[in-house]
Every structure is written in C-alpha cells, then in structure tokens.
1. Can you spot which of I, II the value -3000 was calculated from, given it is helix-only ellipticity at 222 nm (-39500 (n - 2.57) for each DSSP H run of 4 or more, over all residues; to 500)?
2. For FRET efficiency 1/(1 + (r/R0)^6) of positions 144 and 200 (r between Cβ atoms, R0 = 35 Å, to 0.05), which of the structures I, II scores highest?
3. Compare volume of the Cα convex hull per residue in Å³ across structures I, II and report the one with the greatest value.
4. Suppose distance in nm of label points 7 Å out along Cα→Cβ at positions 80 and 192 works out to 1.2; of I, II, which structure was it derived from?
5. Of the structures labelled I, II, one was used to calculate distance in nm of label points 7 Å out along Cα→Cβ at positions 128 and 208, giving 2.7. Name it.
6. From which structure (I, II) was semi-axes √(5λ) of the Cα gyration tensor in Å, for residues 112-151 alone calculated, if the value obtained is 28, 8, 6?
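No lab work stands behind these numbers, since they all come straight from the coordinates. These figures come from a predicted structure and were not determined experimentally. Cβ atoms are built from the backbone, for glycine too; each structure is taken alone.
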Structure I
C-alpha cells in the first residue's frame, strides 16, 4: 500500500494548464488530499512569493512555499525559513553581457521584481503572473546591494531562442545554477539553491522520509526533485529528456495530469 505523506508540485506547466489556470478537476483533487487526507501539498516554483501565494489561496492550502527553485523558502505565515542570493559581482558581469546585446533582464529579490523598463517581455510576464515590476536603474541597484552586502535571489533573462542559446554558452560561472525554463527564458539562481535541497529542508520539518514524497514537474529544473522523491512523476507535456528521469508519466497539464496522478497514487 502506498503511504505518501507529502506532494511537491511544480506550478507552470504542471499545476497550471496552458491558460495559466488551475482546472476545476485539479483543484478539487488537491483539496481532497490537503484537507480531507491532511497531506501537505507544497508548491515548488521558480516564481516569487507573490506569484505563488494567490494559488495557495485558490487551492485553500496553508503550507510552506518553495520560491526561486529553492533560493527562498517561506513558512505558511510568510516567514523566511532559508534564503540564498547571487553575489553582486556575478550579477554585474551578467548585466554587462546582457546589456551589450540589448536583451531583457529581470531581477527578483525577496518578494520584489525589478526591471529597467516595461518592455514587451516585462509586459508579457506581468500578464502571466498578475504582478507589476518595480522600474529601477540597475546600476543604482548594483551600488545599493553592494553596500548592503546582498544580491538577487534570481535573475531571469527573456529573449528569442537563438539569443538564449548564445547566452547559455557565454555565461559561465561556477557559483550559479543556469538553465532554460522554456526556449525563451533563461533562469539563473545561486548554485546552492535547488528544488531538492528545499524539499529536503521541509522534509526534516515534517519528519517525512524521502520514500514518502511525490514530486511532479514538467521541465529540466524539475529533474532533480523528480529523481529525489520516492515517486517522481513527469507531466505528459514534459520533454522526453525529463520523462526519462521519472518513475511514471501522467497526462499533460491540459488533461488534468496532476489530478490523474494523485488519484492513481494517493486517492486509491
């Protein structure tokens, strides 16, 4: 008999369908698991806290959240459990490179999103997340963070696929975790941050074994948690390279794949 005690869900491409919504079927299934079975459902995402909290309310779950792919963990009251940052010197080097090519760059720190201008990329991301960024000169931000001895939790570069591929080859830092979350998005996090390390931290808090965790995701940055969990599930819409790392493959995010997996393994 399966005895799973925690469900870790990626958000974009997993929990949400292609319209960036939680389907009624997925919503109802998660409510049964979270409220009737009292199994913690943890949202694990590269998003900022504001981009996750409203989904928790919609699902009626009160649990910690894993933001910026593990660079920031907040408890159910919004208090910080752990945080990792990118050094100002690393950000400055990336900023110079991206700025030279006139490519969009977004910065995320704690629960704020910074851009230098509201270009088409920023508008698109704002529409998807329902969050409005702070417009600020990044050179001023660099000096401010240098004085404070801090830096961003995440850097997001948005550009056409050819530019993303070029930047992947040119940004080489040992202290950064760099990956494309889709063909037009390049996510940059601190090397110490990962979805798995964050899940491991919560695992200790909940006193749960690795074998008792289900993790579901759809993209390359989900591979580590899919491999780590007792049961790793890839979405039907995941790339084949991601599916290879999973114990099972469910339906796509537009076919209520999360609900199908939960019904198969938890609501028996």
Structure II
C-alpha cells in the first residue's frame, strides 16, 4: 500500500473483510480470508475513554475513534474518526496535526463515504441512521468505521441507534474485533446490541460507552456463548494468529 494514499484518487481498494451471503433473509457470512492465514504484525488497541479507542498499526499509524479531543489526543493521532450524536463523539476544532479527519456524517448532506489508505491500514465506513434530539430518525448520521490492517478486520459501531439490515451486515463483512456501545438506551437497548454483537460473530468484543450500565447486566444478556476476559491494563495487542478460539468479551481497565 502506498503511504497515505487515497482510495478515492487511486480507485477502489479491494476489501479483505467483505463477506458473501449464503442465504437470505437469514444471512450467514463467509470470510474471503481463511482463519488460518498468517497476519503481518500485531495491532495495539487501547481504551482512551468514553467511545474513544486508540488503534496502533504495525507501521505506526495511530487512529482515534469517535474523537472529541478529550481522550487520546496527546500525542495527536494520524487519523481521527468522528460521529455527531453529541459533542462527546466529535470536535469542530481538531488539532491541525491530525492528518486525516474522517467524519461519520456528511455536512453537505447524504451519506459520508470513506475509503482511505494510510500506510498499512485501509479505513472504510458503513452509514447508519441516528435519532435526533426530537426522537426522529436522521438518515446516515452515524458511521460504523472498519479498519483493515495486518489481515485483521476491526470495527467500531459508533453511536449506533438502529438495528442493522441484511445489506448493512453485508457491507460491514467480517469483523474480528468489534467495539460495542453498552449504555443500555442512549444508543439502543442491551438486548438490541446483544443481537447485533452475536450476529457479527466477532472473535473479540470490546465494550465502550458504558455510562452507568452494570457490566454484569451486559455480560448476562450476552450469555454463555461468549467467554469473558477482564484485563488490568487499558491496552491489548492482537494479531490474526492470536485471536481466541471462542468469541470473547474483553473488558479493558477503565471501561
């Protein structure tokens, strides 16, 4: 991959994380990348706060998700993704040192469309609707960002207010690691989020946006199909080879 190349300029970038539908309407997805494939390097993921995770790629690209400037801004990341549900998920004044500011909504209207290559990571998005302060749905106001790096597919659900359609699941594809809001109602119910998380079938689930939700309540709804791993660190490293055999909810320190 060319350093800091733009997919819009150089043409579409083939996704390694896209999935194929085997049956509709109940869709089962098969990855194009075999589970036994060897990944190149390790990715470090750090919980910075609220909905901000820091993703550090093997080539040294730092990404901050749902970046408001409060968490994860020192040193500035090279890439900041944002969503606009409220001010804890974006900033109008990002540090000029941030090279790539990717908003999950389109200020000019219509869906935001991102397909950016920055050194060793390919970043794309799938838009979803959000509720405005009046409770009405606003089209394409949120983005699920997908980061393809080191043969891993890492997804951040953002401020997800709605359940996902079959088409959206197909556009997301395989997610080896998924970051999931578990506030229990500000985004959507724990039951709704559990259904989405279960269908995504990710190897690692990273909770975020917890607010006052008891962690035990979320874990109870997720059930015995998921292992649980409490960490005393805010960071973990992951590679394709190190993914757990059983889907695992990893609770980093601070969540």
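1. II
2. II
3. On the way: I: 120; II: 130.
If we compare volume of the Cα convex hull per residue in Å³ over I, II, the biggest value is for II.
4. Working: I: 1.2; II: 2.9.
Clearly, the read-out refers to I.
5. Numbers: I: 2.7; II: 1.2.
It must be structure I, since only it matches.
6. It traces back to II.
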